[in-house]
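S.K.: Take a look at the structures below.
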Structure P
Amino acid sequence: MANLTEWGHDELPEPRPISMRNVFRVIGPGAILLATSIGGGEWLVGPAMVVKHGASILWIATIGIVLQVLFNLEAIRYTLYTGEPILSGIMRLRPGANFWGITYIGLAAAQLGVPALASACAAVIFTGVTGQLPQADGSDAATLVFITYGVMGLAFAILLFGGTVERMLEYASWAMVTYIFAFLVFVNIAFVPWPHTAETLTGFVEFGTIPANMDWLLLASLAATAGSGGIGNLTISNWIRDKGWGMGGCVGAIPSAFGGKKIELSHTGKVFPVTASNLQRWRTWWTYVAVDQVWLWGVGCFLGMFLNVNLASAIIPAEVDLRGPAAGAFQAEYMAKHLWTGLWYLGLLNGFWILFSTHLGNTDILVRTITDVLWVASSRVRSTPRLHVGRIYFGLLCVFSLWGAVIVNFGTAMTQFQVLAAIAGLVLVPASLQILRINTTLLPPELRPSWWRRVALVLCAGFYALVCLLVLISRLPLLAK
């Protein structure tokens, strides 16, 4: 790796005129991130927290989602101007590409190298086939691992084909998100009493309420994964680039291993001159970004968290521990017991789509992050004969699929997911401050964020630093033993 080359120059591509039809034709990265986000936080951690501690803890999710929306917007700001993902911008900071490239490769592997959501998805499939939840004594462990391999294999196959990986993910994500929200809205309206719904909604604004005997690691998991968390938030800029938004339309995209070999990806970005016409185009692109991130992803995260925890807390008794090997399948069991037996398979199907969509997105995030870092920072990788970016992506996909097949044998889906979430929160601390530095020094003054957006990035770093500190303090007695 070496320090990155200077940007090229070009005109900012003309966006489609703003209209409702064009909005639905243009947006898409937010759907991918939403499908990835509506998973462990909403289906596993959120219900576990609310069933155990009550809805008053949901203000943590409110803060997490709002801060991550602003984080995402600022990451995208850099990509609209340069066509580079935000990690390329981070690698332009001191001490250089070597240090930050290796650092974020390590963080991506640590956060997403464990296929926790595939394990949870396996529990849902097991329950659907056998008609019973996996046993807590570990007697079903080998079967669960075998099913997890199948889930990982399905995700592997989906990511291989199409013109670009982003396009294939977008199509799959829209389909999964549509089913998930249609099911959740129907069940909540049809079966959950309004007083309970009102109590859940109130929990999102009961700021400062901390129940007794708080599990701080579980709270940290909720704070990070109420939105996307960590590397996932950074990767939104990669999907924006591959979608061709802003200057991303001048640099190419990551092609699929099969079906996308003619697509090229530049290792460095291009910037545009700040002229009246380009500023007008910029404002139009920014409107699409706001719709994609605020209204599609941000509102979708709130709605997904609300619908999941409202349903779970209405039907699952407080004494039930949702962190065992059956995590992800409890909702279907209690829906069938207390609401309608027909919801057994519909609930399991919903749980499958929620968890599988997140595993699919996480797999792409992990492989995409490392692919981009290697392609951008290493001239040796780019100059290797017959090695194009699609083959790098495919090779890393194989490596991490094999790694996941090994690591999945250790721990339950919930314990693996809590580790994932803790690292996700940690990633947001330095990344927030780095984005602040990038957008206030590398971008021209006309495109830099306003003062309140800068304050939001500092608050994001401070909030997740505090959460990580509370987790560390709570674990000190265990570490001392």
Structure Q
Amino acid sequence: MAASQEGGYEQGGYERLGETKLRLIDVIAQSVGFIGPVFSSAFLIPLIVGIISATGKGAGVAAPLSVLLASIGVFALGWIVAKYAKRIHAAGSLYDYVTNGLGNTIGAAAGWLYYGGTIVLTCGLGVLIGGYVHDTLQIEFNREPLPIWAWNVVWAVALFLVLYLGVKISTRLQLTLALISAAVVLAFFIYVIVKVGGDNDVARAFDPSQAPNEWSGVLFGVLYGVLIFVGFETAANLAEETANPKREIPRAVLLSVFLVSIFYLIAAYAQVAGFGFDLKTFASAAAAPLFALASPTSAGGYGSTTLVRVMELVVLMDILAVGIGAATASTRGVFAMARDRRLPAPLASVSRRFGTPVGAILFLIFIQALFILGTELWKSLFALPETPHYLAIFAWSATFGGFALVVVYFLMSVGALSGLRSVSNFVGVVIAAILGIAISGGAIYGSFADVTQPTLLAPIYALAWFAIGFILTLVARGRAPASQVLPDLRAREAPSSM
């Protein structure tokens, strides 16, 4: 194989990424970085509680029970990903998995939806970052050194450099940002639980009768709970750049789900306990419960003004990790689909010096620039009442992206019944597939049930995007996926059970 230490070479006419030898810690960083446990615990736990959900339904103080049930369903999805990851070692990740189970046409359309979703999510985060930095500096220090759009441009340039200079830079940066932020927030949540003391009531937090409408409320909480795990599978996008993908990718996916589940259980319990198991008190701080808990005791919190600022900083660090993780996954997926000629071939170009997918990176940064311009110049675009425009754009992007990924989880689960039929322990595959179909199908249902405009637009647009991808797939047939042609991207033998 020519130029084995450089990127940009071809094998059998298929472009290849550079042979960076990522380790287990790198690929765990990719999955955990994309999940963004600190960001999700800071802003999305209220969705599970039901305080800020579009339907107003949720688990109430039984939110930890919903998180537990969601984590079981997501672990089933992770188990399917792990089984596929032992067989397929291509950068296409879920695109290749759906293709393996449901055929090239559905697989390509799923890739169109999946990576369209990750790109929209990435660019929505790119708009959120500038607004978050700008408004935080203004509120905390009464300073505005740069306008929002300028902060967004700074981020876009930094993101390009991180992506272009090597995948190990992105994974190690994600690791640093996610590890520091998670450690600080986890320590604070444990502190809150200790301070609650004798008023702790773990049994209440896991009692379905404590939820509004009991099990109905718990299940709505589960539907939203799936969304806080979105991105758990993205370690698989780095399979081509990992030293031992057959071993490390499955471990990374399952370990990421396990570790983040523990974090979320503690986070959910600390928040409902910290607000005294009182939904009215929780609702008063629903926009940012983490910051409310970190506020001075005089304001009803458990911390101080300095601690609030620390929390604002670590949340920003986690947002940056999510942005890098989403961008890394997006560029590998665009590269894989372009290599298979499901997207224009120039998007599969690779840097000879760094082995990174430069065509896909430039495409992503171009879309990011469009998001920045659209947010700045088109103020009515997805605008929400009494909401900063950058936040409205992010909310729409996150809803679109999260829904797109959940649909592909559903397709992967359905396809697993065919694509993984030859593995040992097929009974386990069936059980995992049923759980995966239930959890992802429920999340799809929750995206439409009792949801009103404009939130409802995001999943509708995502389905329209999927339909467009399906039609284009029929027109542009592409070529056989690299995972089916290149021998090192696929383990032909049936792997042993884990």
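Nothing in this text is a laboratory measurement; each read-out follows from the coordinates by a stated rule. Small disclaimer: the values here were computed from a predicted structure and weren't measured. Cβ atoms are built from the backbone, for glycine too; each structure is taken alone.
S.K.: Which one of P, Q has distance in nm of label points 7 Å out along Cα→Cβ at positions 49 and 65, as calculated from the coordinates, equal to 1.2?
M.R.: Working: P: 1.2; Q: 1.8.
Going through each structure in turn, the value belongs to P.
S.K.: Something else: Comparing mean count of other Cβ atoms within 10 Å over residues 41-48 across structures P, Q, which is largest? Don't skip to the answer; put the middle values down first.
M.R.: Numbers: P: 28.6; Q: 25.1.
Top value of mean count of other Cβ atoms within 10 Å over residues 41-48, among P, Q, belongs to structure P.
S.K.: Of the structures labelled P, Q, which one yields -0.48, -0.91, -1.01 when log10 I(q)/I(0) by the Debye sum over Cα atoms at q = 0.11, 0.20, 0.22 Å⁻¹, for residues 225-312 alone is computed from its coordinates?
M.R.: So the calculation was done on Q.
S.K.: Determine which structure produced the value 22.2 for mean count of other Cβ atoms within 10 Å over residues 289-296, calculated from the coordinates; the candidates are P, Q.
M.R.: The structure behind it is Q.
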